[in-house]
Structure P
């Protein structure tokens, strides 16, 4: 019987973290946020809560909150596509 070749630690850790992450809509959004929103937005705004399809985004400045509010017509469909479900219906952007 041949012994399997060792696999990279990163592969093992990905499998482990996938089982540790809560299966909530917020956790799933946080997982895809940078890919959907882009690095610049993800660096200045991050999802902090989700309730009944309303996603709360914490923004480092009011200008980001205003910009994301204006962009929600584009961001929501992209988020839902990344999630594979119509999970988000509204963004609520806050500073702080």
Structure Q
């Protein structure tokens, strides 16, 4: 059974920040490719929620690459049949804490 994906405000802000960066520095084609790539990844995630690496410190939290330049952090909420996107950020930002 596929889980429903929801976005936190922080994830929405991170996604918007990446889109704005692409608008400033790249063409519409790259923006469209990123949006399509994100949609495809989220469809895959709905069907396979344990796709990325689990957090060592937080239960039901997973983190890993959405693509080679973007990192996604999400939480699985099994009782609600839901995947909550916690954060989307550029991999070029300061390193993540474990």
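Miscellaneous remarks
- Parent structure of the calculated result -17500, given that helix-only ellipticity at 222 nm (-39500 (n - 2.57) for each DSSP H run of 4 or more, over all residues; to 500) is the read-out and P, Q the choices: P
- Structure (P, Q) behind the derived value -0.67, -1.17 of log10 I(q)/I(0) by the Debye sum over Cα atoms at q = 0.16, 0.23 Å⁻¹: P
- Identity of the structure behind 16.4 (criterion: mean count of other Cβ atoms within 10 Å over residues 24-31, calculated), options P, Q: P
- Across the set P, Q, relative contact order in percent (Cα under 8 Å, 6 or more apart) reaches its highest value in structure Q.
Computed from the coordinates by the stated procedures, all read-outs in this text should not be read as laboratory data. As the structure is a computational prediction, the values presented were derived from the model and not from experiment. Cβ atoms are built from the backbone, for glycine too; each structure is taken alone.
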